[in-house]
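So, here's a batch of structures to check.
Values quoted throughout were computed directly from the atomic coordinates according to the rules given, and no laboratory measurement underlies them. Given the structure is predicted, the values throughout are model-derived calculations rather than measurements. Cβ atoms are built from the backbone, for glycine too; each structure is taken alone.
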Structure I
Amino acid sequence: MAKRAHVPPSRERYYQAHPVVSFRASQEDYAALKKTLGTSGKSIGQFFREALGTARRDTRIAYEKGRRDGYRKAKKEYRVIVGCKLCGGPILVKGDVMKMKVSDAVAKVYDWYHKECKPSELAEDECELFDRETEDE
């Protein structure tokens, strides 16, 4: 009789706690599974745990991704950048006080008005008119 290779007790316990699951699939099913795993970025084990409803959700990763994406979007949409008067290079304006200063400078240099606020003596081609927006828009 052939001598069986020694298996350490820890590996034996692991095998008992994590049995192998194996099955046969058609080429179409296998291709569909590979495509699904490729687009989702999940392992086959994660795929089946989710299908069985036993997967643990890692909310920390989802939270961090959402926070990072939201930060990037807000930074891109709401940051104020002005050009240096000498070299023209970008200056990132930070803080409410600096944003108020930039706002005041823009108001002094440009004739910007809400459409309903434009002075009657001012021609429309002498100013830029904007719709009034509310905070929730």
Structure II
Amino acid sequence: MVALFNASDDTVEMVQRMLDGAGLHCLVNCRFADLRKGVVDFATFLREHDPQAVIFDISPPYEQNWAFFRRFRDDAAMRGRGLVLTTTNKDRLDEVIGDDSRAIEVVGKPYDLQQIMAAIDGALAQARA
């Protein structure tokens, strides 16, 4: 199972279709804004759904969303789970954080899906190890 935290409905739909096509039918979807507003408790969400991998999409404002993401990345609930980052502007995100975010840039090309699927496969393998 894969949990997807994303701000873009279009990206959510694209990734859902890709995962369904790859045989990963148990995609759990939660909006990043729901985490920010406290509508969804992150640790409880992960405990209830127990995804093997988590996909986070980092969108503008990058400074704010990166800081917010780091809280979740470092949460004890993430232990033993694979992690995939996506963004629409990797260069800008990397510039803002001052390091390589290791995010996959999603701009809607078919190659984006291949990269995301390869990253998910790697994250799932990491979670199994």
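Structure notes:
- Value 25, calculated as relative contact order in percent (Cα under 8 Å, 6 or more apart), assigned to which of I, II: II
- Value 0.05, calculated as FRET efficiency 1/(1 + (r/R0)^6) of positions 51 and 107 (r between Cβ atoms, R0 = 35 Å, to 0.05), assigned to which of I, II: I
- When distance in nm of label points 7 Å out along Cα→Cβ at positions 19 and 59 is worked out for each of I, II, structure I gives the greatest result.
- Answer label among I, II for the case where semi-axes √(5λ) of the Cα gyration tensor in Å, calculated from the coordinates, equals 19, 18, 14: II
- Structure (I, II) behind the derived value 0.10 of FRET efficiency 1/(1 + (r/R0)^6) of positions 11 and 99 (r between Cβ atoms, R0 = 41 Å, to 0.05): I
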